[in-house]
Structure 1
Amino acid sequence: MYERPVLTADEPKLKLVMDEKPPMGVKVYMVSEYGTGFLGDYHPELGVVAWAELPKLSKQQRQRIQEKRDGK
């Protein structure tokens, strides 16, 4: 199965496409000119005005989740 690369950040912040274009071929969070947010690969014809990396769990959050699974 083909897996697309995912761009993540600890604290993602929206960036305007006019200031910084999103990378092509990478799954990111995007906001359309109408304010609708969605995930996917950036293509200029989508009418995207802002984008951000996808959020990821911090090491501390992953550790807490693992402790909960382990019953600690």
Structure 2
Amino acid sequence: MDRQENPFRVGDRVVFDPNEHTIGWSWSSFDRLRIHPGDVGVVTKIVDDYLYIDDDRGGFSWECFKPKK
């Protein structure tokens, strides 16, 4: 199966929407990374397909985000 390409760019408005598996593995990191499911922000940095929003919150795969409409 071909891996999809990150559709997001710096400046895009997104919602942090991780799946249940990601939440199960990462719940203890949410406070440390200052991001929680449902948080909305603007992509300010992308490093190796990991998105950071607003003031460098995050560091999760782009697949954990969806566009904010």
Structure 3
Amino acid sequence: MIGCFVRQCQYCRSTIVSGQRWVREKIYHPALESSEPSYHHYHAEPLPGQEGSCWEKHEMEREILRTTTRAA
């Protein structure tokens, strides 16, 4: 049986509807006792009126943070 899962974009917080392409990022929480990862989901394609996808924006923010952290 195939279940229907509602996913929410971690970046824009809107629902990822059936038929939309999405990216799943595996997140490990070393501080928690469970070794089970959790997942963040992001839109893989730009939404109407946007230049980049939520995934691209998320990755760009991470890269900017890495760059500014190293420069400090």
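Read the figures in this text as sums done on the coordinates, not as results from a lab. None of the values given here were measured: they were computed from a predicted structure.
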Calculated from one of 1, 2, 3, P(r) over Cα pairs in 10 Å bins from 0, in percent reads 22, 57, 20, 1, and the structure in question is 2
Structures 1, 2, 3 compared on relative contact order in percent (Cα under 8 Å, 6 or more apart): the greatest is 2
